[in-house]
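Next come the structures, one after another.
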Structure I
Amino acid sequence: MGLEREQERIFEIGERERVRRSGYDYHIGVCVGSGCHSANSEAVRDALQVEVKARGEDKRCNVRGVGCLGLCGSGPIVSVNDESLLYHHVKAADAGKLLDSFEDHEAAKDLMLPHDTPFFTRQVRIVRENAGHIDPDRIEDYLAVDGYTAFYKALTTMTPSDIINEINRSGLRGRGGAGYPTGLKWATVAKTESNRKYIICNGDEGDPGAFMDRSVMESDPHRVLEGMAIAGYAVGAQMGYIYVRAEYPLAIDRLKNAIKQARRYNVLGHNIFDTPFSFTVEIRLGAGAFVCGEETALIASVEGQRGNPRPRPPYPAASGLWGQPTLINNVETFASVAPIIRKGSDWFAGIGTEKSKGTKVFALSGKVNNIGLIEVPMGITLREIVYDIGGGIPENRDFKAVQTGGPSGGCIPAEYLDTPVDYESLQTLGSIMGSGGMIIMDDTSSMVDVARYFMEFSMTESCGKCIPCRTGTAHLLALLDKFVEGTATARDLQLLETLCDVVQNTSLCGLGKSAPNPVVSTLHYFRDEYLARIVDTDEFFVPVVTGHSNGGER
């Protein structure tokens, strides 16, 4: 009976919230994600609430903050009745005419955004299905959209093996970059004998141009907690940590609030749903070291040590946090778990390609009209992303390249715009999926400058533990400086290629091994830009180290 009472208590809250919502004619959602937050969206929300009350419409209009709607470059964004009406670039002073436009669309015609554009219609939202529809600060909103029902289902109707098998059959792969099969990783941790195991959610999103995980944590924090709790039950862990970089204050605040609420409603804590299973979650803040995105460096940081990577094996699944079996997945991976358990593995596996299942969240930035977040099925082409969803290149300039995978990825030229976006296809082109950053470049972009930018980032963020990365990236940057300045020689070009190979094959961790990728890909596809900057001399050049590692700290 205890279990039945606990179930009723939780799900009655969600039902009451659904009934409460049904009493309103208009649901007005004001985006309070970081992009809109920086454009003063809270003032817009407050102004709308004041205007609604002044008009005596507070029984008909429900105004609340919601998560990111995706079009970050057009904020603040306001949606009405789950995006049936959309407004962009809204200011607090627009509150009155925005409310008037519900009856007379001409009243705020200048603010209206078509909701049937490809940016919205071409997306398939799984991870971001609640973004823009719920208030991230209210667990009641999450429960109203079937929040924690997957966790309840897992605890009460499935064994840990059932859960792992379901994740395996779904084809979900790690969304942090490497694409390792999630179910296989879970199974490895589950079968490792230990009386203490840990779950770590990697929210240390450090790639330039990447803000997917930040948005998920800000917009739907309970979805991340639910995925972690299901994973904990599946592998036999009772403790979880979310590692978030301190530069994400909004995400941190919302996660803290979500954890507090989840504990109050006993979906985190001891004897969850009156079962023997207990699971707690704590937040650990990172200082902004890019290398702490690598799992062994992240573990060291959580332990309170310097965030340096270590050789593998042993892998974290066998010996991770404090020497215990540890499961590490990133934010997007955990956010994919609950819908898979709720709707079934066949549903998820039916989306995407044969080897890359489901959807992927990308952050579009650079020279593209629709800057922001998108979620698309695996297998969609780069052309569809850039031109249909992204709206094409500003000023109708020519597309030149897209950088995927951040500093660990590569630049893909226009001739491959019809390539499907999946793990294998991108790797074939010399790039990677990465965590999901996509930086678009037009015909005014210098690919040598792009390579230099990412190399400087990798050199600055090197932890300095191994010589190939610590010294190799500094030498590569010095060589690239010569190309940027137009003083490089043919020998410099040869040395650049040789040194890329050395760093790739001898660095300790994956970040060092992948640091030369932007250089290698631009040398392959845009070699003429390097050749154009070579002076006619065979003078031998020994690069001078112009900087040194700062230990991965900013």
Structure II
Amino acid sequence: MVNKSVGSRGGGSLAGEPATHPGDTGTASSVLVLDPSTAYRTKQTGQLRDTTFVGGALLVRGRHPATWTALEAAVTDAGFVIAERDALGRDLLDVSGLEEPRREELAAVWVERVRLEPDPDREDAVFKPLDTWRLLQSYRSRVAGDPRRVGDVALEHPVSRGAHPNPATNAHPATNAHPATNAHADGLALYAEPGWGGRQPVTWVGAAPAPRFAPLSRPVPQVVVLDSEVGAHPWLGDAFVTREPEVLGTRIGIPGTTADRKGFTDRFTGELDPDSGHGTFIAGLVRQGCPDAHLLAVRLFHGDGEVTESDMLAALQLLALRHLLAEAGLGGPDGRPYQPLHVVVLSLGYYHEQPDDERFDPLLRGSLDLLGRHGVCVVASAGNDATSRPSYPAAFAPRSGLGEDSKTVPVVAVGALNPDGTVALFSNDGDWVRFWRPGVSVVSTLPTTFDGSAAATNVLVGERGEMRTGLDPDDFTAGFGVWSGTSFAAPVLAGQLAAALLDRLPGDGGSGGSAEADPVARAREVLASAPAVQVRP
């Protein structure tokens, strides 16, 4: 592997390619690898990159008749049927109360998920497994004459930070199961070890973040954390965190489990899951950067760090709906109006099979662009695979500055720095990474309910009857820990952006700024003033 110099930031080329391994997500039996050397192609296919995808499922944008007619024909010719069609909450548009232009804006980018099964009426009893990629090429051939429809159907990718060197695990924090460690060189592996940046308990002796304003006394930045559950912690009470956020009575995100509170799923070993506490750690970093911020904690995955693209899309689409309702002064079943969103933190990602072809942009881009057009800044982690291969959603960031479109807030990608300001060895890099923030051995909050089965190496009773022990490596009941990853560089920047927005929001103590009336101009002004590299906030 050719590594970029740690003294240089952005625009470099890293030769490493993240490895692909099937079965690295919770849908292990249905996750497949796309191998460019054997994949079916059409004249329009172009260059392919390896990736993983969910077998037997496709994502469909919008409800144009030509899209669905061509898709159903391709499915039928393959001997399959659409067994299930999940609208991912699209029915809420009809009861939202939004004006028609806003409903149409959402409907145009709304993505649904279809699940495919063998046709039960087919005569032959033996059939080949469904090749979702080949079926997708069949669909694209049918709509090749209409470029507007070509990108309406796409593979569903697993988006996660799982426990193996899977390409969908690029934003995984540096724990013992870090995807950029166990399958790489020792220099990367060290980041996973406690004492070198890996997850471990620490003691916090400072004060808690002190807000400038009393809760609800004035508008404050609304920061969305789409991640694992934000657990119990004194810093993260109801005054500062909304758990289980909803829109029109529908929960945004996935249901919680007992394992989310305990931190482990294996009741036989009791070991903390690789990503347990990840969302809580991110929430604490945002509060350190902006103590006044109010967080919407959207549970997107559990402690395994695994989520399918459709679950992520569903959450983002419902958040976009909630934001547009807030802009219109509308609310939910309780009658209280929703508050506009300001910053969204996405510490996750995946690698797309055709990143260089704009016709096949991941459907994820639709929701992110919509949020950007309405003044919401999306902050994404660059990834931890030590590669220059674009990782999405971070790679949606413009290649220079804030992009050419002044009427939208661009996605921003954040790479990780070591404590001394050098680039972390594991951090992805490229011309799509503009911002760099501390992401190694950072200190933040972890759930006070976490105490796994690992124990101190030494336990004895002292002369005064006191307990004397070594460090318990997975006892986080004190509420704080150390961790590493671009996953944590992203919320460091998000907290700083929220703090800058606080002074530009209307209300007592807020200066408003030159862009007060225009949320897009306000957010772009804040991004433009943020330093590209900041070692110490």
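Every number here is computed from the coordinates shown, using simple stated rules; none is lab data. Predicted model, so just to flag it, every value in this text is computed and none were measured. Cβ atoms are built from the backbone, for glycine too; each structure is taken alone.
Quick check: 4.9 is what I get for distance in nm of label points 7 Å out along Cα→Cβ at positions 87 and 463, calculated from one of I, II. Which structure matches?
Source structure for this number: I.
Please state which of the structures I, II yields 3.1 when distance in nm of label points 7 Å out along Cα→Cβ at positions 215 and 263 is computed from it.
I
Given that Rg and Dmax of the Cα atoms in Å, for residues 191-358 alone, derived from a single structure, equals 15.8, 44, which label among I, II identifies that structure?
Source structure for this number: I.
Please state which of the structures I, II yields 31 when percent of Cα pairs over 36 Å apart is computed from it.
Derived from II, not from the others.
Can you spot which of I, II the value 27, 17, 16 was calculated from, given it is semi-axes √(5λ) of the Cα gyration tensor in Å, for residues 303-422 alone?
II
For structures I, II, which has the highest computed value of distance in nm of label points 7 Å out along Cα→Cβ at positions 319 and 351?
I
Ranked by relative contact order in percent (Cα under 8 Å, 6 or more apart), which of I, II sits at the highest value?
II
Quick one: helix-only ellipticity at 222 nm (-39500 (n - 2.57) for each DSSP H run of 4 or more, over all residues; to 500) came out at -6500 when computed from one of I, II, so which one is it?
II
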